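Asks: Given below, in the form of structure tokens, are the structures.
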Structure P
Amino acid sequence: MRAEDDLTYQEYKDRVHDAMNLIEFYGWTPRQVTDWMTEEDNELLIGTSEALWIISIGAYEVEHDILEERVLEQLSYHIPRYEMGKYNDITPEERELLEKDIAFIRSKVELWKLKSYDG
């Protein structure tokens, strides 16, 4: 289930990149940015949309060596769920980019083992 059917994974990534500019331009912390993004994009935090949003944030934070513990926790939930096929409304183009980001994240950090992936 997606909050906005026409919002692509690349657009999530672009929004994250734009929001993370607040770190450089205003001296915000990654947590301040993701708190603000959560408030701004709260309607996106359902199903596949939430997974795409979290993975795009995680990829950015890992790439810039600013990974928050709470983002790692969410990645540890959503990445395995994606790999289990829980999100079936992803286009082939999105899947290619998403899988590159997941591979990158997995190459840099170890995901936590959670007790349940059923949310």
Structure Q
Amino acid sequence: MDKIRDKLAGLRAEADAALARAEKAEGLVKIYEQDILQKDQEIALLQRKLSDLEEKEDVVTKEARVAKAQLNETNIRIEHLEREALKLAHDRDDLERKYEDMTNKHKSLQAELDDFLRGVI
């Protein structure tokens, strides 16, 4: 009978130890489940932030494309205006030369007229 009592005591001790391990494991499971829940919430928050950042990136990319197109148009307009300014400067130089030529011809003709008129009078 002592053997049975010893055996029962040993089984009770094993059962108590197994129960303690089970309770400890359940406690760890609860901790891990809470940790997983917290991590899932953090992941959801990070995914929302990522989505917001991707939307902002899209907006900034579109704005950058528009700004680049406007800059390109502005550069083209500047080049056109520079060519036009050069053409106008060239035309001005031509007109100034023609004006000088005409002024010289006028002076020459005026001198001839004055000489002629002096001779006639």
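Asks: The value 4.6 for distance in nm of label points 7 Å out along Cα→Cβ at positions 63 and 95 was derived from one model only; which of P, Q is it?
Replies: Q
Asks: Using distance in nm of label points 7 Å out along Cα→Cβ at positions 31 and 79 as the calculated read-out, with 7.0 as its value, let me know the right label among P, Q.
Replies: Q
Asks: Taking volume of the Cα convex hull per residue in Å³ for each of P, Q, which is largest?
Replies: When volume of the Cα convex hull per residue in Å³ is calculated for P, Q, structure Q comes out on top.
Asks: Looking just at mean count of other Cβ atoms within 10 Å over residues 15-22, which of the labels P, Q belongs to the structure with the highest value?
Replies: Working: P: 15.8; Q: 10.0.
Comparing P, Q by mean count of other Cβ atoms within 10 Å over residues 15-22, the maximum is at P.
Asks: From which structure (P, Q) was helix-only ellipticity at 222 nm (-39500 (n - 2.57) for each DSSP H run of 4 or more, over all residues; to 500) calculated, if the value obtained is -21500? Provide the component values of the computation, followed by the final result.
Replies: Details: P: -21500; Q: -38000.
Derived from the structure labelled P.
Bear in mind that the values in this text are calculations on the coordinates, not laboratory data. Everything quoted here is computed from the prediction, not taken from an experiment. Cβ atoms are built from the backbone, for glycine too; each structure is taken alone.
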